[in-house]
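Given below, in the form of structure tokens, are the structures.
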Structure I
Amino acid sequence: MALVRRRCRLRYLLARAKMTQAELSRRTGYSPQQISNWVNDREHMNYESAATVAYVLSCHMEELYELEWI
């Protein structure tokens, strides 16, 4: 079995935190374009990025993506 990342949940987590993509960009140091790429599933976050984003959003890294065992 393998754990597969599915859809990014960043849009939901930003809404829950009442934070904009621009604010997340400012607080993490990642560009607004990079944040947009993650939100719109054009790219996946690497471990370091996920850890940083999770810290800023006060969530667990596992919450950033829908995960599925296949």
Structure II
Amino acid sequence: MDGPSLERAAARGDVNAEAELGFRYLTGCKGFNCDYDKAAQLFPRAADAGNSKAQFYLASMFKEGRGAQV
């Protein structure tokens, strides 16, 4: 999914899109600039909904102190 479509889906509350968008902000891949704060905003809802990718990356961010205060 391209960036704008992914952002629209995440804005509609699609937790899989939130997880993927968070990953792209976390890693700076597929045309996204690395932005830990945006990633940290996107992962929690997806993680709470059971998205394992979001759970893993959110936990990693907490562990490494990136984008979220521990």
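No value in this document is a laboratory result; all are computed from the given coordinates. Remember, it's a predicted structure, so these values are computed and weren't measured experimentally. Cβ atoms are built from the backbone, for glycine too; each structure is taken alone.
Below is a table of values for the structure above.
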| quantity | calculated |
| --- | --- |
| With mean count of other Cβ atoms within 10 Å over residues 21-28 derived as 20.9, matching label from I, II | II |
| For -21500 (helix-only ellipticity at 222 nm (-39500 (n - 2.57) for each DSSP H run of 4 or more, over all residues; to 500), calculated) the corresponding structure among I, II | II |
| Identity of the structure behind 4.3 (criterion: mean projected area of the Cα convex hull in nm², calculated), options I, II | I |
| Origin of the derived value 56 (relative contact order in percent (Cα under 8 Å, 6 or more apart); candidates I, II) | I |
